[in-house]
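Each in structure tokens, the structures are laid out below.
A short reminder: the numbers here are calculations on the coordinates, not readings from a lab. Not measured: the values here are computed from a predicted model. Cβ atoms are built from the backbone, for glycine too; each structure is taken alone.
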Structure P
Amino acid sequence: MTALGFLYPGHSAEDDYPRIEQLLGSDIRVELVHTDLGEDAHRLDALRELGSPERLAVGVQELRHAGADAVVWASTSGGFVHGWDGARAQVRALAQAAGLPASSTSLAFVHAVQELGVHRVAVGATYPEDVASLFAEFLRAADLDVVAVKSAGTVGAAEAGTWGEPELLALARAADHPDAQALLLPDNALHTAAHITDLEKELGKPVLTANQVTVWEALRLADRRVNAPELGRLFTREPIVQV
């Protein structure tokens, strides 16, 4: 049995996680601990506070007691708003506090793109333009080519959590670009687990979503590989062999 631990801020799309757990198989257990959301706002100051060490530390012991094999900070914006170096420092502090391998959704997006073996990506973000631009900068700092960014301008997680498939499809279509080899949809407040294959069929390319890559990252940290076609191309390919 492999136990995957997640620190998830507030309550918006946490039901994606039991759905994903069902698709992964009986020997994978998902453990999710809610952290304090604080002010629900897609503003830089609120997002930087969201992932403070004090907030994350509160849930770490609960995940350790649950027997988690790895822990992932399940907030895209709560990572990348600290920049490339800051996001990595955040994860190092989390790993030290947990005594476990650790990562974050922001870093998971980078690792997932690398796993797919692509380089040019488009971004469809629920965030306001200034926050969406920071995510693009974060990806570029990881040597990815961001060819297009579309901002939907939602005010916070509660609003994004109300979105269904029609809104997701509309954002995906608006954000996609002919040169993009994959589309990224950040924001862990979005319900996406039930829609990934439909999105990929619509666009004809891999689609990476926040909760999807978060779980994939935890599996990577736990040295597990699971074939789950319902979760998109990321969960159906063999790993890239580095030479």
Structure Q
Amino acid sequence: MGKLSGKTALVTGGSRGIGKGIALRLAADGALVAVHYGSNEAAAKETVEEITAAGGQAFAIGAELGIPGDAAALWAAFDAGLAQYGGRPGLDILVNNAGISLWGKVGEVTEADFERVFAINVKAPFFIVQQGLERLRDGGRIVNVSSGVTRIAFPAITAYSMTKGALNTFTLTLAQDLGARGITVNAVAPGIIDTDMNSWLDDPEARADAESYSVFNRVGTAGDVADVVSFVASDDARWVTGQYLDATGGSYLGK
């Protein structure tokens, strides 16, 4: 029996990258995992197949984020997918992982791009939580995937960094709000992670530079982050809430 046996989890953006790593780990811990995707249905189905091949339980749900009605569409897809799977109604673990990056210093970002990154990275998680509270069981878990750029200044991604700062504040205030229900809310902040979204790491010089950020002299993996999420999603972290867990491999500690 895994430590999350009998639990149901939803991972937004769970088809690729960090989200896939989280979905795989929560399923390995025994949870039934709803793998959300925004547009890449094939990737989500591959993740589900990988989970089931390993003896886990999962199903895929699709909903585009960053558009009007996105939270309602996501929850409708979740309810339908869970019912079709035969799972017990409700949710125990919500991982707000879905997000997009946005490169550009303050003088380079367009208003349209600014609004889009906030719509997906901030507005969507806010209303997903708001509309999911009636489904989230007492004693549940909310995990928001933040970023090390809220601690380390990277002017080239200013607007993106702001969205993750907003998630940190959301984490803090939501933890206070939901504590009476025994629900914990924590933020996990990755550093540079080796995923297909960071294809620039294929450049040996760029990779060496990225590796130098961490005290361990390597870039992180999706599994490195997923293991931290697994902890805060479990009963082991029942006394931890409202926290920012730095999962950057000690990036820039001495600078």
Checklist entry - Can you tell which of P, Q yields 21.0 when mean count of other Cβ atoms within 10 Å over residues 160-167 is derived from it? => result Q
Checklist entry - When you work out volume of the Cα convex hull per residue in Å³ for each of the structures P, Q, which one comes out largest? => result Q
Item to check | Source structure (of P, Q) for Cα extents along the principal axes in Å, for residues 112-151 alone, computed value 29, 16, 15 | outcome: P
Next on the checklist: Once mean count of other Cβ atoms within 10 Å over residues 64-71 is calculated for all of P, Q, which comes out largest?
Outcome noted: P
Item to check | Origin of the value 19, where relative contact order in percent (Cα under 8 Å, 6 or more apart) was derived from one of P, Q | outcome: Q
